[in-house]
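Throughout, read-outs are computed from the coordinates displayed, never taken from laboratory work. For clarity, every value in this text was computed on a predicted model and none was experimentally measured. Cβ atoms are built from the backbone, for glycine too; each structure is taken alone.
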Structure 1
Amino acid sequence: MPVTCTLVADGSSDRVLVPLLRMLLDEHCPGPYRPPHFVELPAGLPLIDRIQQALDLYPCDLLFVHRDAEKAASTARAEEIRQALVKFRDCPPAVLVIPVRMTESWLLVDEKAIRTASGNPSGKAALHLPSLAKIEALPDSKEVLFEALRTASELAPNRLRKFNPEEKRHRITDLMDSLDRLRRLPSFQHLEHQIQQHFAA
């Protein structure tokens with residue numbers, strides 16, 4: 001039977017995580033699996049309620065629980081998730097998905113995907129993306145990403161006003177063809193290590 005997976009995320013924009021999880025499952029899951037169900041729930045629900053509703057909607061063999069680190073330490077976010085999970089008697093094995101500081105930090109690693117998502121894959125404008133060593137220290141990786149998308153589009157000012165970087169963001173992970181650069185970020189290394197451990201058990 002295929003392994004079933006469910007992703008509990010912070011919000012609708014975190015759907016961009018699904019292609020990354022699929023790439024990791026392609027590599028580490030030893031047999032067939034079903035792509036993670038992305039559970040979009042009302043904003044403001046406590047984490048424990050989001051987990052419960054996700055499991056009610058999509059029972060699974062492997063649960064992915066996402067929380068951005070934001071201003072907290074990633075260890076604090078991990079403990080928050082673990083404290084929620086222990087309250088479920090029959091909770092499936094869980095993998096913690098904790099980008100530092102925001103999901104958008106993981107989207108900043110692929111210049112080619114950003115240019116293509118912007119609608120201008122052959123553009124030459126300098127995007128001034130942060131180095132891998134600095135990405136996880138950015139206080140607002142979302143705004144850095146949105147500015148990179150605007151710059152990459154190379155649109156004239158009157159057309160740029162109608163450009164929607166939030167919409168373009170959703171294409172980036174679909175366009176990624178390698179995890180090599182992401183694997184140099186500690187938060188992504190932690191995610192992959194958990195998946196490896198789960199399937200090695």
Structure 2
Amino acid sequence: MKVLPREFYFRGPDEVAAELLGKLLVRIYKGRRLSGFIVETEAYFGPEDPASRAKRGGGLAKVMEGEVGLALVYGVHRKWLLNVVAHEEGGIGAVLIRAIHPFEGVELMKELRKVRKIRELTNGPGKLTEALAVDKKFHRKPLYLPDSDLRIERGSYPGALKVARSHRIGVSEDLPVPYRFYVEGDPYVSKVRPL
């Protein structure tokens with residue numbers, strides 16, 4: 001599969017978040033290929049976004065305004081969350097990858113997550129990083145290189161790619177426009193919150 005080029009991320013975070021749906025998140029782990037189709041994302045913007053890490057300033061904000069296509073990895077509740085930096089020229093932003101539909105290496109993902117139920121494997125941002133053995137070492141690494149151990153490829157989602165949206169999950173204050181995007185009907189979407 002062809003990796004998404006850096007230019008893919010050089011647009012508004014909301015555009016990138018919507019278009020990442022159906023793409024393949026790939027992790028090469030100890031020589032084995034683990035992957036899943038991205039089925040849920042959230043767009044985050046600059047300091048004007050009350051739920052964005054950019055509002056707090058500091059190192060994460062600097063990464064969000066830096067080079068696009070880099071992984072932005074940080075911890076919440078002892079879980080790693082994987083984002084990709086995405087914004088227009090002079091902008092600030094990132095996209096949180098919230099859920100993937102497992103595709104390759106499912107049995108190894110189950111071992112890494114220590115779960116048996118496949119529906120519980122990757123239906124949340126902390127779950128998918130655990131299933132793919134993604135941690136802080138990937139922070140600021142490019143996701144657009146074909147030989148990277150963590151990358152996003154074009155992929156071919158196995159079904160109808162009907163995009164739905166809602167407000168972002170787990171934020172105390174949100175923007176009026178809904179910036180969570182997900183594949184409607186996919187069993188690995190974390191949860192649906194009505195508008």
Thinking of 1, 2, which structure, once FRET efficiency 1/(1 + (r/R0)^6) of positions 109 and 165 (r between Cβ atoms, R0 = 30 Å, to 0.05) is computed, gives back 0.65? 2
If log10 I(q)/I(0) by the Debye sum over Cα atoms at q = 0.21, 0.26 Å⁻¹, for residues 13-92 alone is computed to be -1.18, -1.44, which of 1, 2 is the source? 1
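Tell me which of 1, 2 gives 23 when you compute relative contact order in percent (Cα under 8 Å, 6 or more apart). Can you show the working numbers first?
On the way: 1: 23; 2: 29.
Label of the source structure: 1.
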Origin of the derived value 27.9 (mean count of other Cβ atoms within 10 Å over residues 37-44; candidates 1, 2): 2
Can you spot which of 1, 2 the value -12500 was calculated from, given it is helix-only ellipticity at 222 nm (-39500 (n - 2.57) for each DSSP H run of 4 or more, over all residues; to 500)? 1
So P(r) over Cα pairs in 5 Å bins from 0, in percent, computed for just one structure, reads 1, 7, 15, 19, 19, 15, 11, 7, 3, 1, 0, 0; which one of 1, 2 is that? 1
The value 0.90 for FRET efficiency 1/(1 + (r/R0)^6) of positions 61 and 173 (r between Cβ atoms, R0 = 25 Å, to 0.05) was derived from one model only; which of 1, 2 is it? 2
